[in-house]
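Several structures are given next for inspection.
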Structure I
Amino acid sequence: MKNESILLQMQSLTFKFLKLLIRLKFPNVKEITSKEFAQLLLDSGKPWPLVLDARSQTEYAVSHIETATQIDPLIPDLAVLSTVPKNNPIVVYCSVGYRSAKLAQQLNETGMKCIYNLSGGIFQWANEGRLIFRHNQPTQFVHPYNAIWGKLLKARYHALEH
C-alpha cells in the first residue's frame with residue numbers, strides 16, 4: 001500500500017513537471033484543464049468545441065474522448081477545419097499534451113482564434129475517471145503510447161495489459 005502511494009506521488013510530480021515543460025516549450029498555446037473541458041462540454045450556452053485527437057490512428061482506435069476527430073499530428077490535414085468558424089473553440093489532445101501542443105501551435109499560426117491544448121491529455125482525462133469511448137461505447141482502456149509515457153497512465157487503464 002505504501003509503495004502504491006509513493007508511486008502515485010511520483011506519477012503526480014512527473015506529470016506536473018511534464019506539463020510545465022510543455023508550457024515552456026509552447027508559451028503561446030492556451031491550455032484547458034480536464035475540469036474546464038468537461039464543463040465546456042456540458043455548457044449548452046456555448047458553442048460545442050471541435051475536439052481533435054492528435055494521436056496515431058492506432059492509439060485513437062483503442063479509445064478517444066467522445067466526438068473527437070483523429071488528426072495526424074505529423075502531417076495534419078487541416079481540411080477538417082475548413083467549415084469551422086475562426087472563433088469556434090477547438091480542443092486538441094494527445095496522450096500527455098506534447099503532440100497536441102505542437103499541433104495547437106500550428107493551428108494558431110493559421111489564424112484560428114480559440115485553440116486549446118488539453119493539459120495532461122487523455123492520460124489525465126482517464127486517470128480522473130472521465131468517460132472515454134471506443135466504437136461509440138464507453139471503455140476504460142487507453143493506448144499507453146509507449147513503456148515510458150505509459151507510466152503516467154494508471155495501470156488499470158492500460159489497453160495493452162488487458
Structure II
Amino acid sequence: MTNQAARSAPEVTIADIILPGQTNNHGTMFGGEVMALMDKAAAIAALRFCRNALVTASSERIDFRTPIHAGEIIEASARVIYVGRTSMITRVHIFAEHPLVGDRRMCTTGYFSMVAVDGSGRPVAVPPLLRADDLAEQEWRQGEEIRRMIDARRRQS
C-alpha cells in the first residue's frame with residue numbers, strides 16, 4: 001500500500017447546456033459527447049482525490065437511461081468510490097434539467113478506472129480512501145465488483 005493518510009473523496013460537479021451541434025438527427029445528445037463529459041468529471045474527481053497526474057484506464061457499465069435534448073442543462077456528478085494500489089474507480093452520474101421548468105432526471109450512469117502515473121507514465125501509489133458512512137461502504141463494494149470485472153477481463157485477453 002502507501003504510507004499516505006486516508007482521504008475522503010470530494011463530489012465533483014460540472015454543468016453545461018446542450019447546444020444543437022452536440023445532438024444527432026433526433027435532437028438528442030450524442031453518446032460520445034456524454035461519455036467525454038463523464039470522463040472529464042471522473043478525471044477531475046480522481047485528480048482532486050490523489051493530487052497526482054493520471055490517465056483513464058477504462059470506462060465501465062455506462063448505462064444511457066433517458067435521452068438528453070438540445071437546450072437542456074446537464075450536470076455531471078463524480079466521486080472516487082474505490083481505491084487500489086495505483087488505481088481508482090470513479091462513479092459518474094449525468095442529470096438533465098429542463099431549463100424553464102426545472103424538472104431534473106438522471107440520464108446516464110457509469111464508472112471509470114483511473115490510474116495515477118509519474119512523469120514517465122508509470123503507475124504510482126494513491127492514498128487510501130476514507131470511508132466514513134454506510135453509503136461510502138456500499139459504493140466501495142460496488143467499486144470492488146467493478147475492479148473484479150476489470151481484472152477478469154484482463155486475464156482473458
Structure III
Amino acid sequence: MELQELLTSESVYRYTDHGEDKLEFLKDMLSRTLAVRGHDSNLEKVWEALREREVSMSTGIGLGVAIPHCSSEWVDEVLVSLAVLTDPLEFQAVDDEPVQIVVLLLMPRNRFDKHIKTLASIARMFNDESFRQKILKASSEQEIFELIQSFEDPARDQQ
C-alpha cells in the first residue's frame with residue numbers, strides 16, 4: 001500500500017514545540033495517532049513495541065527523514081501519521097543529520113511482511129529533494145496532506 005492510501009488528513013501534524021528528546025517526541029506522536037483512530041487505550045502496549053524497535057536501531061533513514069515503525073498485537077489495522085517539525089530533532093539517523101519529517105507506521109503483528117513495499121514507497125517519496133522541500137515549506141497540515149496525495153511515484157508505473 002502507498003502512503004496516500006493510508007494517511008488521513010487528521011493524521012498529519014505540524015510540531016512547533018517538540019522538545020529535544022526523540023523518544024518523548026515519538027510517544028507524543030504515537031499518542032496523537034492512536035487517539036485520532038480511537039485506539040488510545042492501547043497506548044502503553046504499542047509504545048513498548050515502538051520504543052523497543054527504535055532503541056534497537058534508529059529509524060532515521062537520512063535526508064532529514066525518519067520512518068519509525070513497529071508491529072504489535074495491540075494494533076488491528078495499519079495506522080499511519082506524518083509529522084513535520086519546525087525545528088530539526090536529533091534522531092541518530094544513518095547520515096547523522098537531524099530530522100524534520102517523521103512518518104509513523106504501525107502494523108498488526110501478522111502483517112508486517114506485507115508492508116515492506118509500503119516502507120520502500122515512503123522512502124522513495126522522501127528521497128525526492130524538491131518534494132521534501134515542498135513538505136517543509138507547507139503552511140498548513142491540509143497543504144501537507146494535499147502534497148502527499150498528489151505525489152506520483154515513478155516506481156509505481158514500473159510495477
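Miscellaneous remarks
- Here Cα extents along the principal axes in Å was derived from just one of the structures I, II, III, and that gives 50, 36, 33; the source is I.
- When distance in nm of label points 7 Å out along Cα→Cβ at positions 45 and 61 is computed for each of I, II, III, the one that comes out at 1.2 is II.
- Sorting I, II, III by distance in nm of label points 7 Å out along Cα→Cβ at positions 21 and 85 from high to low puts II first, with the largest value.
Laboratory data are not the source of any read-out in this text; all were calculated from the coordinates shown. From a predicted model like this one, the values you see are computed outputs, not experimental measurements. Cβ atoms are built from the backbone, for glycine too; each structure is taken alone.
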